[in-house]
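In what follows, structures are represented as structure tokens.
Please treat every number below as a calculation from the coordinates, not as lab data. Predicted, not measured: the structure shown is a model, and the values here were computed from it. Cβ atoms are built from the backbone, for glycine too; each structure is taken alone.
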Structure 1
């Protein structure tokens with residue numbers, strides 16, 4: 001058939017590279033509502049909820065029990081539940097009803113009732129509600145500062161520039177987990193170089209995060225995950241009580257903390273219980289409130305590819321942000337993950353939080369190029385600054401950051417890199433050379449940085465922890481290096497930990513180190529002429545931008561994994577025994593199973609081939625063992641290590657996550673974990689095989705050098721629904737680990 005040229009042109013548009021999915025309530029693929037969502041209701045006897053949303057007390061699961069006992073204002077509950085959802089929804093947008101009056105009602109209704117309320121609101125009304133209901137009057141923003149080399153000088157320089165641009169919080173993570181204390185140190189120093197009061201965190205495994213906080217290396221945490229079903233929570237080896245205890249630990253040490261959740265998480269884990277994404281996220285927000293946390297980081301977060309693939313996805317994300325505000329907590333409203341090839345679409349998503357303003361509009365905005373963003377790429381990165389500033393100027397809205405001069409950025413970056421250099425020297429850490437300082441001052445990304453001795457850095461990071469080096473030692477090193485003002489700022493952050501003022505809900509610090517929170521800067525919006533307005537000195541600064549320099553910000557697309565031609569086959573040989581090979585690779589129940597999607601099936605074999613190739617190229621023998629009785633990756637790696645001659649095992653899940661474990665370690669104490677496999681080329685898997693041999697020899701492994709490719713997240717996450725389900729479906733608890741033969 002002869003085609004229309006216009007339709008041919010449309011087919012080539014970036015939007016048509018995105019993936020979209022029809023609703024499927026039975027699999028949890030419904031954004032705003034599912035026929036399986038419960039209907040609202042409540043019954044209270046003797047001051048206790050005995051029935052909630054169609055369930056009797058004795059039938060509550062642990063999450064519902066926790067919410068019933070700690071998450072609902074019982075004094076107003078019966079009165080609030082008697083109101084029609086439309087009536088509550090109108091109060092949310094009614095400029096004549098004060099925020100405090102709305103909060104009295106919305107904190108007293110059940111999760112199912114909350115779902116009905118927010119479903120009454122359209123996109124514009126969602127934004128109107130968010131503008132009125134957010135806790136803090138003044139919007140703010142959070143930056144992500146990472147690089148795939150974990151270079152400390154570059155981290156410090158990027159943190160300093162982010163602070164100069166006005167970000168109130170800065171978050172980092174690591175390509176290699178053992179770098180965590182050095183990365184936390186670097187952004188702490190960099191963040192306090194230009195102005196005091198920038199809050200910093202290092203997103204890692206939860207116990208490691210607490211330890212860094214105890215040493216004063218970080219000042220807040222947010223990557224403490226909540227899920228809306230018991231099975232999903234169990235996947236994280238947690239209960240809601242352990243999460244509540246962790247929240248208390250942070251508060252007792254003067255650290256700010258909010259939980260992380262988001263629509264789509266339970267779907268990806270295969271534990272949606274047929275409920276809508278929004279209903280499950282509402283449960284998460286209620287759990288956060290029940291734990292006494294200051295707030296929630298949500299907005300679909302890393303699951304956004306699934307949420308935005310179904311109808312009403314953007315609306316569901318705006319709704320989950322609004323629910324946090326309706327429960328009187330701080331909302332860090334996502335926008336932290338790339339999800340679309342379309343610039344128009346990703347901007348439309350951003351505007352739903354940017355226009356009304358939230359407590360933290362992004363959590364976070366990548367202050368580095370997206371390929372250096374170890375959180376798999378943000379909706380906005382450093383290439384988008386000018387566009388972002390112009391939206392603020394065009395609409396007279398405050399997006400939480402401000403433009404800066406190039407010379408000021410260079411000065412700040414140089415000072416921060418030198419301050420970090422002084423701290424490393426003062427603490428006896430591997431030196432940061434003058435060449436590194438110079439490169440970090442002007443660098444765009446990690447590729448412009450001189451190489452460091454990664455093995456020395458890893459040893460130093462471990463010794464840093466073992467010696468109990470803390471923020472006071474950092475202050476001393478800054479003073480000794482001549483950076484007294486930076487040292488003063490770090491010391492003030494420690495004093496604020498003792499004071500505890502920034503544990504107030506939605507707290508940030510202004511340039512004079514004064515707290516700005518929901519208590520002393522409460523949202524007072526009640527219609528035109530009220531509430532926060534971008535005006536005065538700040539508006540003058542933003543509107544003076546006279547040219548709109550729009551950089552080319554086309555996101556790097558995810559490369560399609562090559563399919564190697566040829567025939568692959570895994571066949572069972574016998575029950576696995578000790579001493580199978582020097583390094584044993586353990587695969588999960590659904591790995592390389594014909595029931596998986598055709599492309600995934602071929603990619604599994606290619607991944608396995610590359611890992612085996614890396615081990616053998618490094619000079620050791622290898623064998624493949626299939627673990628049938630569990631899909632727990634840490635356990636798979638641990639069991640594989642037990643079948644090896646060297647005590648080293650590699651575990652692989654069908655979704656692509658990889659762990660290297662030692663037989664003598666507990667399962668969760670991995671030597672190496674690779675989370676970003678869906679964004680990586682096959683060469684990375686070969687390097688993992690080589691690293692396993694280095695661990696077996698007792699030498700230091702090489703750094704995995706592959707770039708993360710953030711595009712194509714949605715397509716991957718759609719496949720994850722089936723792969724997560726397959727992992728559970730193919731478990732055979734009666735079958736022993738089996739030695740497999742790979743034919744290629």
Structure 2
């Protein structure tokens with residue numbers, strides 16, 4: 001363990017103050033300490049072969065990571081306008097993007113023409129000089145905020161600290177013949193008898209997560225925004241699960257018991273042929289433990305290190321054995337444990353009271369070494385797997401300099417890890433940090449189990465990438481373009497106003513036919529007691545359902561070519577969250593609705609009739625769905641196309657008896673027997689965004705019809 005007088009690895013600096021020059025020097029020292037420590041890690045590689053041989057098939061060899069963090073500085077500095085001349089364009093392309101987000105069976109067999117090791121070290125020396133000069137000379141004013149070019153400096157440093165950790169994991173997975181111990185990367189040498197784990201009560205309470213953008217400390221995009229939750233009472237294990245506690249699972253045949261593995265975990269286990277934790281090394285009748293550069297006798301009182309699948313299987317096994325609902329904590333529950341333990345982030349001037357920030361050893365240590373209230377290792381030692389797939393907080397925005405830091409993980413396949421490990425420094429060591437990995441990946445990560453009657457809360461994080469669905473989501477919930485009001489909202493307002501003028505009945509039930517992603521349905525619910533949205537497209541309906549249930553919908557929008565950016569719409573932001581419970585969505589065919597869809601006081605069919613296979617059938621039967629005196633509101637640009645409606649099914653837009661016969665003529669002829677036209681026609685404009693620079697501007701013709709009594 002380090003002495004109290006040993007220098008501490010530099011902490012993340014505050015980005016506020018009154019002395020810009022002093023802050024420059026603090027950031028400059030932070031950069032050099034980080035760059036030095038990262039390079040010292042690669043000193044554990046014993047030969048050039050260690051740089052080029054992959055430690056695992058899912059990631060690049062370590063030569064990539066030696067170059068990657070350096071090129072990151074230059075690439076981000078170019079984007080931020082901090083430099084205008086590249087050092088080596090070939091390197092800055094080759095080392096730009098890793099392959100860290102692969103499926104466990106997605107083997108990358110591509111051959112890369114990696115440069116000589118010394119060439120990459122020389123490149124790093126040049127980058128160090130450039131970054132040092134930028135820190136000393138670039139304009140700096142305090143506080144340094146998200147939009148400040150100097151934010152890119154902090155981004156590069158914190159990015160290097162992330163890869164300090166991930167590269168240490170790869171080194172740990174390397175062949176022992178390719179690595180060597182170093183004095184500045186010495187593991188803990190202390191071990192003893194493992195403690196008996198026990199459960200402690202965590203009282204119910206609330207958590208409030210998320211950061212404000214004006215907090216003067218660097219953060220990654222997924223930390224910002226807000227999230228609040230009430231957490232029910234649960235019980236948490238006093239200690240992280242130790243190697244000794246996990247041994248019972250191994251010896252009971254847990255790795256061969258399909259019944260305790262989730263479907264995805266079982267597929268991984270079979271593919272990997274896993275029979276024990278990855279870092280356990282069979283040694284005759286016993287076990288040894290692989291550390292970063294050596295193997296040691298198994299320290300049974302250290303935390304077991306697993307991926308999510310193994311941790312989940314253990315919990316399922318323990319739940320079956322005890323008859324209690326054992327599982328991993330969700331992110332909210334982990335934060336509740338943190339709050340109850342009364343912890344704070346790593347101090348700036350004394351060693352952490354946890355195995356964290358490289359303040360103690362280059363390895364884990366005993367699970368009963370660092371007490372945090374009644375529990376141990378609430379932070380530090382190893383990361384802790386959570387049940388929660390990563391998701392964006394309310395108000396999430398991507399940073400323009402790094403738009404793919406978090407968004408690739410919003411796929412419901414990356415689970416949160418919390419608490420940090422012995423090598424987690426800088427931003428990683430902060431309790432607000434939100435990192436996530438694919439469930440089959442290995443980090444310096446283990447777990448603490450809990451017993452909870454309440455199911456883990458789950459927020460879907462996936463972004464809709466279907467181009468048409470995203471286009472309609474933007475049409476319904478996105479920005480207004482060229483001063484044209486939002487069309488779905490305008491249709492709802494027009495329909496409500498017409499209902500007030502012409503219908504004598506209370507505003508009871510409304511039907512939104514061809515509802516697409518549902519904006520008109522929600523807007524109608526401001527006035528009507530209940531609204532049903534129906535669309536033929538299940539994917540559109542699912543978007544409305546997600547909004548009604550979760551209050552948010554996330555989608556990608558095409559920018560240009562293959563480039564996209566990320567949008568989030570929230571009912572609360574539109575003032576519609578209070579009416580979500582009054583809306584339901586169903587998939588259905590407007591020309592053949594089920595009998596139960598009837599008894600409505602208002603029906604809105606916006607931009608629908610010229611997309612039906614038989615608009616006449618719809619119009620001849622729609623009165624059956626309306627109460628007497630109810631209103632039918634139609635709108636359409638009348639763009640008749642054979643792709644949607646066969647020519648013989650068109651109700652207008654052609655010559656009849658030698659004269660022009662419009663769609664409005666057809667509507668009057670078909671609806672006239674049972675409806676009276678009470679308003680219109682009226683032009684309602686709309687704009688649909690296709691790409692950043694391509695839009696459709698259209699006029700839809702609206703008419704309002706009252707069913708005769």
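When FRET efficiency 1/(1 + (r/R0)^6) of positions 259 and 451 (r between Cβ atoms, R0 = 30 Å, to 0.05) is computed for each of 1, 2, the one that comes out at 0.20 is 1.
Given that distance in nm of label points 7 Å out along Cα→Cβ at positions 515 and 603, derived from a single structure, equals 4.7, which label among 1, 2 identifies that structure? That value comes from structure 1. Can you say which of 1, 2 returns -9000 when helix-only ellipticity at 222 nm (-39500 (n - 2.57) for each DSSP H run of 4 or more, over all residues; to 500) is computed? The correct label is 2.
I have 13.2 for mean count of other Cβ atoms within 10 Å over residues 11-18, calculated from one of the structures 1, 2. Which structure is it? Only structure 1 yields this read-out.
Given a value of 26.7 for Kirkwood radius over Cα pairs in Å, calculated from one of 1, 2, which structure does it belong to? Source structure: 1.
From 1, 2, which structure was relative contact order in percent (Cα under 8 Å, 6 or more apart) = 11 calculated on? Comparing all candidates, it corresponds to 2.
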